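Structures given as structure tokens follow.
Bear in mind these aren't lab numbers, they're just calculated from the coordinates by the rules spelled out. Just so we're clear, the structure is a prediction, and the values are computed from it rather than from any experiment. Cβ atoms are built from the backbone, for glycine too; each structure is taken alone.
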Structure I
Amino acid sequence: MSKGTRRKLLSKVEAKMVSAFGSSSETLGRAALHHLEGGGSRVRARLAVDAGVALNLDEATITAIAASSELVHNASLIHDDIQDGEQLRRDRPAVWNKFGMDVAICVGDAMLSNAATMLALTRTPVLPELLLTFNRCVLETIHGQCQDLEVVSNAGLSFSGYSRIATAKSAPLLALPLELSLITAARDDWLMLAREAATNFALAYQISDDIEDQLRDAAQGSPNAVAVLQNVDGVVDPVAMATRVADEAWAAAACQASALPDGAGETMAEMARRRLSSALERVA
């Protein structure tokens, strides 16, 4: 796919997300646009667009899956900021900080609703499967977030427990654009591999993030891979160990994603390869 084609499709995804709030009340619309205009990497939109093109889906379905996947992710960010007390999101006031917690909760809920509506309007024969997958991924994310909130101390958390929480709250929404695209293309036999790739990608990303955020997480009492590994017998250098585990997960994610049919997971694979290459360059 050419860069021009990708830019055109991503531009349509952005317009679709913004237009979802065109008829909203003034406050809800302004708050939603405030968040969306803050930008972001749009990883899930890119995964959906590239997978959809690779699997020969039509443009309307591709943009619907991409916009739906991005909206549900952004809904989770808005709610996360409330729970974590984060005042900034992408160098701008978080929605709750600018418009209040009550409005922020409503914006996140509206994004979830609009995300489901976008899928419903595709009218594909596999719509029931798409909506069931959407609902499962959202619920799995919620359960993972609840597990994260229940952690009161890294000292009592095993590394396997940490890994389960890290992947439970992040992997489902990373897998979502790939799963929806594969289901629509009647390639259901590849769903498990897509989930495994997303799980390794999510684990690697979270550990890498934790290495950078050790001090902040310690102040907030949040689960952190380095802090957890400090309490594991036999681990002399927890940062080095965390880096090694992350590198292995990046490599696994790249291998699994690249094995998806017709190059549907190549974008995730390339993201993982770049992160792994960057990590290896820092060590060299």
Structure II
Amino acid sequence: MLALFQGSLETLLTLPRFQPSLGQVAMLHYGRCGSSVLCDLLGQHPDIFWDEEVFERMFRKQLREARFIRDPMLLLRLRMALAGNRYYGFETKCHSAYHLSAPVLDTSSSSYIASLKQMGYSYFIILKRQNYLRQQVSEEVGRQKGGVWHQAAGAAASLQQVTIDVDCVRFGGYRVALLDSFVERDQGYADLASLLADAQTLWLTYEDHILPDPVKGYQQACKFIGIVPHEVTIERSRTNPFPLKDMIQNFAEVEAHLQNTKYEWMLHS
């Protein structure tokens, strides 16, 4: 019965009235990179229906549709219909350690990108945090705070120290050596660049387009999509603005581990 229902729904969703009339935007990132503040701003634009991390919410049973739709891509198509006469946008942690993993999408980046293109996605935004060490520390801090990842604009950040096990850090859904996690990030971005070589792609970095002023990244994204930016309000602030030497309890060990590698600069940036 469930298979019959999903088959009927899949046929229904091919009708023009269930397609976003302006287009579809996919943002790809690895988390802790300023995506939430940027997507908050995009979601304030009247011409965009921004649907956040659809697959994360599906996996955590936070979407009503997930109770009767088991196919993640079918659920995405159903969500796309909510955009109406607007652009539809959403974000994915596009790595096998995150949303591409078996509990969620269970697919490869190449298959996933191909599926999005087939579904009509013509705008891809890659948001990269160049300092992987800060990205890792931010993830560790969020977990130590009990899954508190964000704070409201104007709120004072509180220093939370963490210990980094250089031989075994948590990278998404699995554990790996710290340096290996950096190499995986590099390879992942290289793969995305290759897979999206023929697509309209905007590359943004946390350091250049979010950290100085998130509105800058928002304006870049609007220009890329082809819409006029509207006035927006920044609703989040930095959670970890402190020097890494103050945040990492075993900083000397991490410093020695990264010394003479191409990632050494991340210690003091």
Parent structure of the calculated result 20, 17, 12, given that semi-axes √(5λ) of the Cα gyration tensor in Å, for residues 29-116 alone is the read-out and I, II the choices:
II
A value of 17 was derived for relative contact order in percent (Cα under 8 Å, 6 or more apart); which structure in I, II was it taken from?
I
Out of I, II, choose the structure whose coordinates give Cα extents along the principal axes in Å, for residues 61-156 alone equal to 41, 28, 27 when calculated.
II
Which entry (I, II) yields the derived value 0.75 for FRET efficiency 1/(1 + (r/R0)^6) of positions 141 and 221 (r between Cβ atoms, R0 = 25 Å, to 0.05)
I
Out of I, II, which one gives -24500 for helix-only ellipticity at 222 nm (-39500 (n - 2.57) for each DSSP H run of 4 or more, over all residues; to 500) as computed from the coordinates?
I
